[in-house]
Structure P
Amino acid sequence: MKTKHYVAVAAMAFAAMTGCTSQKEVKNTSGIDLANLDTTVAAGTDFFRYACGGWNDSHPLTAEYSRYGSFDMLAETNQKQLRELIESFASQTNEPGSQGQKIGDLYTLAMDSVKLNSDGIAPIKAQLDKIAAISDRKQIVPMIAEMAYDGIGTYFSSYVYADPKNSALNIFQISQGGINLGEKEYYLDTDSVTANIREQYKLYITKLFKLAGFTDAEAEQKMNDVLEIETTIAKASFSAVQRRDPEANYHKMTYADLKKQFSGIDWDAYLKGLGVQGVEELNVEQIEPLQTVDKLISTLPLEKHISYLQYNLIDAAASCLSDDFVAARFDFYGKVLSGRQVNQPRWKRAVNAVNGMLGEVVGQMYVEKYFPAAAKERMVNLVKNLQTALGERIQAQEWMSDSTKAVAAEKLAAFHVKVGYPDKWKDYSSLEIKKDSYWANVCRASEWAVRDMYSRVGKPVDKDEWLMTPQTVNAYYNPSTNEICFPAAILQYPFFDMNADDAFNYGAIGVVIGHEMTHGFDDQGRQFDKNGNLCDWWAAGDAERFNERAQVMVDFFNNIEVLPGLKANGQLTLGENLADHGGLNVAYLAYRNATKDAPLGVVDGFTADQRFFLAYAALWAGNIREEAIRQYTKSDPHSLGEWRVNGALPHIQAWYDAFGITDKDPMYIAPEKRVNIW
């Protein structure tokens, strides 16, 4: 489990894709591809199938994918374009230290299967031996810090970002970690599917140790050590739902109090290992899991800590080593957890690696080649129109007091809008890419990023920094900076089409914009003010009325059966479901405002209103395996694609009006039972 600079941004999609493609030429100015529909199904029976059935049938899952939808289709196309850009550097001689040299050499090392297989365990052997040489409990914490620099997560994690209650200032923050399955339920649930995942996880851990040169008996013992530590941490860890409560994850304290409250952890050694100085105050997001780690470090036999640290190293490095390690890791995380049947081809993995470690270098290249200025200009205008519409929606809410409406309007007006790409690119000049080993470069890239992050302790937050690369097919809202960001890569078909009319673009990218804006007022975002500070700015009674209405959404999704015997998690997905709901309402109003003086006519047998909703539904076209459904339902804050259509639209009156949906249709929900927020 690799550590990362974690910021609680609310993204549009449940997986961030990379890459960019030029605008698709669409002959039909409506933007709707009729082949994507399945009109043998009535719109009021299953709108997901009605709007996306043709697309789903023509894009069956291949062995490489556990889920394949519109986002994944774009990613495939974009990966090929990024490959072309990256390989142009890999195939030539580049100036040492240049961006081309970094890109070319890193890609070449990731592609060099002969070297990777010849090296075997060698790239991590020194690190394994160093962990094995730990002979005193006092050496554990310095090793935790050293591994964090290499991007290897262990018992807990730390990062530097805006103080939730003083958003202008970067503060040192500590968060739970230590469980490589990601969610505590994988360790604790007793159903047969989860129990089997645990058994397969044990086999995976054992196999990694054997591949690393340990005997069968040693591997078995070390696996038990790892499971003991991870299960103990899991029992105390916050669930995905608990982590969505900003107040419950904020415990600001002095550094002296940290040392007193968690005395089993040598914090001086930890900060020294990270190269961090001057920490006087910090935020501990979750108290209980850190208390558990404190006890484990103080009491558990040293050899168990060594097993756990070694496993985290091997697991983190496995995808960067020889083919046997890569296969072992994929067999568990790819096949068992998500249902994929074959790994991505090596070139895709290499492109993703370069993109992940040199993101804004790659981003700069593709922006120059693929991103049209006209797309940004039109997008900026769309954003302005959506802001106006959301302002109108806020003012129209009868359940909200005038004083709260006024402050909400101020927050809306203060949105920091980012479109396309950063005004200032990151400087990678101090990052060295050498030809020693792929894993060594992964560590150097991590060290570069970690050093950059920790250097910000106590400094002002850079509100112009981008938290996604421009080549990411996604969008986000960040409550700490009150910003909405739309990377260049999402400004393409089927999200955005320069050739299509407003019905299409407001139904597609317009809803994406409205979705991110609504995050500023969902169950989490509404707790942050216009400056990004966590505080209660709502008048008495308004929050209670909001929560009552939000509970309707929770209850509705809790009753959706995504697989036999498996229900959706309405509380986990509440923020994203509210953002979809608000995005649809706001984008529809903005579209009607934009076309009121020149109404759009019928095209291909569909009215403009119908095309608006068809464009929205098409964003979530896709097929998914049962394993992935279970994985996403357990851990992802986004509803499954099918339910972002069939779960969202029945709460939107304009959808009923557009398609003539009545109480005779299966998807019909009585008005008094619908969600009504924003």
Structure Q
Amino acid sequence: MIAQFTVSVNYNMVDYLPEDAQSTKALEIMEQEFDGAIPNAKVMIEDVSIQEALVFKEKLASIDGVSNVTWLDDVVDLKVPIEVAEQETVESYYKDNHALFSFSIHSGDEVEITDAIYELIGEENAMAGEALNTATQQKMALTETMYAAALLIPIIILILVLSTNSWIEPVFFLTAIGVSVLINLGTNIFIGEVSFVTQSVAPILQLAVSLDYAIFLLHSFSDYRQKVSDPKEAMRLAMKRSFPAIIASASTTFFGFIALSFMEFGIGADLGVNLVKGIALSFISVMVFLPALTIMFYKWIDKTKHKQFIPTFRNIGSKVVKIRIPIILIVFILIVPAFLAQSETNFIYGIGEQPENTRAGSDIAKIEEKFGKSTSIVLLVPRGEIAKEEELVRELEEMKEVTSVISYANMVGAGIPSEYLDESITEQFLSENHSRIILQTSTDTEGDEAFGFIEDVEQLVEGYYGDNFYALGESVTLYDIKNVVLKDNALVNMLTVITIAIVLLVTFKSITYPVILLLTIQSAVWINLSVPYFTDSSLVFVGYLIVSTVQLAATVDYGILFTEEFKENRKEMPALQAIKKTLDEKTFSIAISASILSSVGFILWITSSNPIVSSIGLLLGRGALLAFIMVLLFLPAILLVFDKLIEKTTWKANYYKEK
């Protein structure tokens, strides 16, 4: 528990790109060869003259951790009246007595530095940028996690109290899983650092997904207590009876999360490793610690008995089987458009927009209203070919998306050899091997226009230098993330489906059962992920990628629990009767599991200001509900329709035969 507080949290998405990604290489070279970093923040000061703006620039540059403050005086000669300068360039820095400064904030100290800048600029002026987003997330992460836990734990306790016959049983559930969650957080000390997504999502997700194991075991123990007088023997029988369901449930989730670990984009791998550890620890805790805890304090369970608060779902089976054909038709009609729609969703590859009801969100709106969109891109080209660089800069300046270009070629000039100039003038443009060109553009940080512009710039520079150049900046990083995660998506989904299919094949010793279960849950995943397309809303891609794996891995448990029970019932009675009996007996258990996972998702969505975490929460909450509906309505219908085929394709099915 103490060890978890020594684990640092990384909020920088660039660090999770593969080492061979263009952005990663470019950043390493720039950090080695240049003192100044890429501009990652901007400040707008209202109602200032040019002289006042220059004074403010000095104050901003004097803040410890702020470097490379760029303004109008860096791109035009202020000794000449600004009316004769290129107006588009002037207005990207100074417009209607509003000055816009771009600068760099030292990585790792974003909170302290942005606080100092806010103190300098006051309430009436505005700040925005990648560094501010990072600072905002750092401030909110701990309080939001605590807030989510404060909301979630009472809800889970309420759900568990309603679903059990003892006041103390929910405490046993939460203790067993809570211990494994704390141990998992502590083991991160061996990793040293986790991503902000893992920090926000992993503990709550581990709790929600693995509570099922404890519920399976204690429900089985409760059943055997009524048949066996010795509590130890009842627990032994309960462990034997519930072990297949728990190991199957844990295995599908375990291997589903292992698939995340194969992502090239490190946030997925970081979350995957944490959840794999968490599932393994939860399984051990439920099979070792929970039985010992229960045997030691089983008398407390007896003393705190209460009546069943929620009536059992009797006769639900006969109602569901009556609508089986319409349900199958509806699902098959929905599957194709849902599958096509989820692949056509408009994706966000960064952290998304800040809500407008926050200071950061309202500041962005203020700056964009006055100056429009603005993004910095840095190009590193080979040093020493000044004529070629001059020609490239001229072509860059002619691009409609470029508002200004700062380089040696146009700021100093090709006619002055660099060795005759003071180092303070040349160091911002030239290193031993490279010449640095800084572009200010009018594009957003991401989207079709921004990514298309990056491709155009790279194509243009390639015409001059071949592959011997580098580009970096927030929009370039997001472009690289897009290219990496699109490849990850196909790989992760394929691995998830294959590994879960193998677990189901081994569990049910059948070819048909795995296909039916995967079709049921995968249909719920497709319908869930198609909603943003039909509602014309953007979806954070990292959230999409994680949930497409997590929903399948976590909610297939509902199908396993239902199918395992149906398979046993089918050995003793005809298919229709077996389905009715299974629905009557298992709907309640599945509803409890789904309500817990759904609550976790919706609470993450409500409490988190981080768009990635919020997006994961919404998708997870909605996905758990959809999976529950599919298992309750579609799975029984399919099992009935394909009953004969299932029997023929299942090893030693031993189905009931009517005499």
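Among candidates P, Q, the computation of helix-only ellipticity at 222 nm (-39500 (n - 2.57) for each DSSP H run of 4 or more, over all residues; to 500) that gave -21500 used structure Q. When mean count of other Cβ atoms within 10 Å over residues 316-323 is computed across structures P, Q, the figure 15.5 traces back to Q.
A value of 2.5 was derived for distance in nm of label points 7 Å out along Cα→Cβ at positions 404 and 444; which structure in P, Q was it taken from? That value comes from structure Q.
Cα Rg over 2.2 N^0.38 Å computed as 1.15: which structure among P, Q? Considering all the candidates, the number was obtained from Q. Among candidates P, Q, the computation of relative contact order in percent (Cα under 8 Å, 6 or more apart) that gave 24 used structure P.
Values quoted throughout were computed directly from the atomic coordinates according to the rules given, and no laboratory measurement underlies them. This one's a predicted model, so the numbers in the text were calculated from it and none came from an experiment. Cβ atoms are built from the backbone, for glycine too; each structure is taken alone.
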